[in-house]
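Please go over the structures that come below.
Laboratory data are not the source of any read-out in this text; all were calculated from the coordinates shown. The model shown is predicted, which means the values in this text are computed figures rather than measured ones. Cβ atoms are built from the backbone, for glycine too; each structure is taken alone.
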Structure I
Amino acid sequence: MSRWMSSIHSLSYYVKLEIPRCLLNQEVPKIVKSINRQLREKSIKTKVGAFSVLRELVVVLPDCLAEHIGSLIPGIEKALNDKSSTSNLKIEALTFTRLVLASHSPPVFHPYIKALSSPVLSAVGERYYKVTAEALRVCGELVRVVRPNIQGYGFDFKPYVRPLYNAIMSRLTNQDQDQEVKECAISCMGLVISTFGDNLKTELPVCLPVLVDRMGNEITRLTAVKAFAVIATSPLRIELPCVLENVIAELTAFLRKANRALRQATLGTLNSLIVAYGDQIGSSAYEVIIVELSTLISDSDLHMAALALELCCTLMTDRKSSPNVGLAVRNKVLPQALTLIKSPLLQGQALLALRNFFAALVYSANTSFDTLLDSLLSSAKPAPQSGGVAKQALYSIAQCVAVLCLAAGDKKCSSTVDMLTEMLKDDSSTNSAKQHLALLCLGEIGRRKDLSLHANIETIIIESFQSPFEEIKSAASYALGNIAVSNLSKYLPFILDQIDNQQKKQYLLLHSLKEVIVRQSVDKAEFQDSSVEKILKLLFTHCESDEEGVRNVVAECLGKIALVEPAKLVPALKVRTTSPAAFTRATVVIAVKYSIVERPEKIDEIIYPEISSFLMLIKDHDRATCQACSCLGLKHICSQQT
């Protein structure tokens, strides 16, 4: 019972969590004054401890030192310049400087840049590699602070450009140094070029080839690849004519390497370079890249497959007029994509990238819509002697068909919907697989586009509830709910009316309603007040259903509506915790469980003050209610811990 009570009182704990931070923030002026006094002491250990305290203070309270930067600068200068300072003290001072630069607004430091930059740049030349590496990291933050945007907040950054460049370049060109220093120098130079490139036009032909050279070194190539990604995304659009061809060639070769981190970084950098400099890259280079990308598209590494598909989309967008690029995509990438779509593992970012890939194929006019549609629908056919296509694969195919139709335009989309509805009218048992896919496709298209111009489509779909196959009935329920999403005013009343009047189809219709509600909660869209009242009246009526499956769907619907309309739902659920009907009490508790999600939601501030009303049902005499309360309590505890 103590565990449940701790869960009940977790809200007060959550509120009190911020109190120590508030109290600490009030003490910051006293802490800074005391630490400044300690930094003037001779004891090295004391100074190290003082910087350690400041470092933790910035971590706990970012931006808390904005009014005290000026008073801290002398202590930093002394720690870095004093001949008696140890390496340990310098590292602590530099680490604090880096953190404070990263956690505060750039204009706060502008009056002190001259005083701060001098000792930091001197530290870049230190012999001990750990001091040098940390000083280079501080330089990276200084670059951001000195010129936070192209305008620079009105601060004259130009006097600091060449001192920063020269200090970093001296380390970048030095081969005889620790790997950590080499990597920090490469990263920092990437930032310098990205931020100050318009003021370093004479220096770029010197430093860019050095970065390309570092790409050829196995130890530094990953860092160099990331540095070119930073340069490519610069708003200054840095000119790279002297190295671009070599960079593209090196990166393309890296796609064949076994090092996963290198391939991952390479895909991102190639994407950025093609977006920024695609008009300067030859078609032949694109074709080589496409060949390499095709080998990365498989379900053995979905993250890599997603990155490869995203790069393919970028290539097609940039080179849509090139027949050779389109041909390479059709011949090399499309077969891999059609294999990937059948994987039961496909989900998340990889599925999103695959959807975008098929849409890009249509937009770029590299492949005809009809050919792509036929390929997608054919991929749902089970291969001979196979166990059939996985359920998840059918959903993936349906989503890709939907985005394909939307990309092709209204005419193609309408003809596809007509074709799919014709499939549903063929009620032969041999056509069940086609019907299953057709329903899923209609649902995915209907979720994205209003299908009300297609007469009686809802009636055609609901006829599939009579199918002897469970997967067909489930798909029909899914389709009906999804087509309602794009036109709630027409289809939601139809679903609610059917739930009231079709007792035998009630379970499937409630699942359709659940699809509507879930989509609304995901899209954070609100229902009309009249719709909410009708839905709630219907759902609360079915809380007392004898069928457990119906009650569970009702609970999920209520929980998801609570995410969209918490002010209306939470009080209504709370009132029913005292209902004389045990099924109702259990259902509202399960509904609250469904409303608790890991991400922050607007329901949080409404549900948590009332959570004890639901958790106290652990004492309920009904066993099902107690079990539901146990599940709610566990989920509540888990959500608090995350």
Structure II
Amino acid sequence: MQAAIEDTERDTGEALDPALRVQVLLTLADHLAGQDQDAVLPSLQQQVLDAVHNIGDPASRVRALGALIEKMPPQLQHQAVSEAFDTAARLIPNELARATALSELPAHLPPEFHVQLLRIGEDLAMPDARALLLGRMLPYLAEPHRLRALSGALGAIEQIAGDEGTTRALIALAPHVYAVGSLQNIPEALQQVISVTFSIERSDDRARAFAALAPYLSPELLSEALQAVKGIADEHQRAATLAKLAPHLPGDLNVAAYAVAQELYSPEARATALSMIAPYLSATARARALADALAAAVAIQARYERVLALVDLAPHLRDDLQLRALREALTASRSIRDEEERGRALVFLAPHLPAQWLPDALADAYTIRAPLRRAPVLSALMPHLPPEPRLRVAQDVIERVEYVERAQDRASVLAAIAPVIPDTLLDDAVAAAEKIDTPYDRVHVLTALLPRLPEPLHTSALVTATAVPEGYQRVNALLELVPHFPPVQRYAILEQALDTALEMTDDYDRASALAYLASCIDPQADMRNRQQDALRLALDACLEETDSQARAGLLVRLGQSLVRLLTPAQCYPLWREVVDFLRHQPYTAMLSDLAALMPTIEHMGAAGAGDELAQVLLRLLEEE
């Protein structure tokens, strides 16, 4: 579209007038919106929506509706949201189950429905349910409503009986508090946090709550948190809590945390805590802490845990100590008797090994007799091997796989090495996959190979997925193929998946299949993207107009199209561009442009903005 405008300007020898460009682009956007009006809700979307209506289990229906809402045209989103709210309110009597179902909606809801869901959350009588729903809404709410939701969630947590429930609710809330920023700047919320946290009598629960909230706390409260950590009886919990606190502690408290970590008796707990605290210490203290952490890691009795601790620590050590840590880890991995644990340890270790130790690690991998446990280790090592050993290992895996008894295990072995097989052996891998007689296992391998051989495998993978006998597995197999096919072929695959989902009798499985399917459907995306492109170019043309009065007139026309053609979420990127432009404009011109775009601003959820702007303009007139 931009290229067409540039071609026209080049052919005519002059730039198109901004007003003319706006007129052309808005007409084009309307034309794009008018294309295929009968397909505003395409048949595939309509069928999925109908299927969701027929799900008997209300929680499953709400979950499926949530996945579908953002894939629907704006004019039908209201219907789907209303049904989700109504289904939860009428048909899910348990408030915690209702809150859990509704808490999956905010990520999919258009902003205009957030306040309605906020009210639903506030009306829940059960404190646990209220805290859960209000907390999960926080990241998606507009700024004016975030503090209200946070206050409501903290108020609900205050009403939860028992230390365990209060702690659990605070820890669940903590990841969402980032939406409101530092609590130091919100005294009323900070006071609520202090009140709730200090109401927890058990020191270990209180410390865990403090640690979860650490990113938002003042230095004084972090000092209280560190004191609470000392009261945690379980050393592993104490180490884990120290690790969570460390990134947020000021310098003097990190020194105190280092002292707390050194007092841990368990080598595993001590290594964990010291390695997490070390990066926040001064250079001298950091070197000492890392040396102490290495000594603690080497002293861990359980060999698998020793490997994990040493590998975690290695990247933070100076070169000589790093080599020592990796050598100790490789030695420890060899002495792990359980094959599954030994394999996991080698997978964890493989990417960190220096080249000269790779032959030893490869030999260790072949001491694992079970092919299913050996394959992930070989897959982890192969990218780091020279070409000849890599080819030899891949060929060995492919040749041996036919002797693996279970089809599912054969598929897992081949899928594990699919991303790292040398190109010259891809055909051999496909041939080995084709020998797997169960379609679901065979398609697992073909899907793993598709990124390497897209064109040759399309037909075979689709035929195999279609042949999977069990419905839920067939839907999963078909939908895993969708990203690997060209857009023109995806619709047919989605229809097959939908037909299969409609045959399922279990509500939960059908809802899960439809939710997965909904995430893959967006047949209007191309049209909407072209509309957005046209409107973005129209906005650029508006902003090129230097006469403020003429620009305001163009912005009025653009704003009408934005409200008519785009959802609020789709307007935000264009609005940010306007804001960047307005920062450099004179005050009166800025107000004029804002007035022109007022319908768009209100469309994005800023109700009452028009009244506020009118008051500003009246004050300016009075001053004149």
**Comparison of I, II - label where mean count of other Cβ atoms within 10 Å over residues 94-101 is highest** = I
**Message:** Suppose relative contact order in percent (Cα under 8 Å, 6 or more apart) works out to 13; of I, II, which structure was it derived from?
**Reply:** II
**Of the structures I, II, the one that 15.5 was derived from, the read-out being mean count of other Cβ atoms within 10 Å over residues 86-93** = II
**Message:** Comparing mean count of other Cβ atoms within 10 Å over residues 398-405 across I, II, which structure shows the greatest value?
**Reply:** I
**Item:** Given 18.5 for mean count of other Cβ atoms within 10 Å over residues 246-253, calculated: source structure among I, II
**Value:** I
